[in-house]
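Trainee: Before anything else, here is the set of structures, which you'll find just below.
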Structure 1
Amino acid sequence: MRILLRILFTAALSGIFGGFYIRSYHDYGLGEKVIGFSVLFAVFIYMPIFLGVRWKGKRLQDYTLTPENLAKMNAKKEK
């Protein structure tokens, strides 16, 4: 899965840079479209896959400020 994430990240990043190259030296409109589609790909395809992989097996309650977690933090601070 890490390899897939690296390939997708590289594809999104190269699409953005390629879009800037196309926009600067060839066709402005096409370059803007390539940049836009690369950003959409990064946000709607890459980011959910990345977050799903990184949050797998973790509990959201460990990272939220609940009264129990605040009490634990205050107890650690008093020591």
Structure 2
Amino acid sequence: MKGYDFLDGEKRRELIDEIILFFKNERDEEIGVIAAETILDFFIEKLSKDSYLKGVEDSKNLLKKTMEDLEINLDTLL
């Protein structure tokens, strides 16, 4: 498992199975577990940084909104 891989074993196996099934159903190609793992690792590596940054940005926006709401609620008490 690589450092950017945040999936637990069960979820990883599930996604590998889905990749294999996708290639079979959509492309009429048989790929093995190693090829599916390579594809999964490629996308995790390419998407993990952007996903992380999006999560941080979403968290910052939620916290900012919560603080604004708290300020409004406190002002109504005055």
Structure 3
Amino acid sequence: MEHEKIQRISELTCISRERALTQAEQDERAALRQQFLSEFRKNTEETLSCVSIREADGSLHPVCKKPDSPERQP
């Protein structure tokens, strides 16, 4: 995510502490946050795809994504 967009999220958060955000500002902040989280998750998954776990017996196996548990679903 571009640095300017992250700064905009911070700017909107500072504004929200001083006054209520307009509906357009709330929508903009929500969209920017969603984009940030999406990119963060993507980058984390890419990083973890390069990680292997070494077992006690010396064998290696890649990290696997766990199935979503009921308490983690939105």
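Read the figures in this text as sums done on the coordinates, not as results from a lab. Computed from a predicted model, the values in this text were never measured in an experiment. Cβ atoms are built from the backbone, for glycine too; each structure is taken alone.
Trainee: Among 1, 2, 3, considering only distance in nm of label points 7 Å out along Cα→Cβ at positions 15 and 47, which has the greatest calculated value?
Mentor: 3
Trainee: Cα extents along the principal axes in Å was computed and gave 63, 25, 19; which structure, 1, 2, 3, did it come from?
Mentor: Structure 1 accounts for this read-out.
Trainee: Sticking with this structure for a sec: Taking helix-only ellipticity at 222 nm (-39500 (n - 2.57) for each DSSP H run of 4 or more, over all residues; to 500) from the coordinates of each of 1, 2, 3, which one would give -30000?
Mentor: 2
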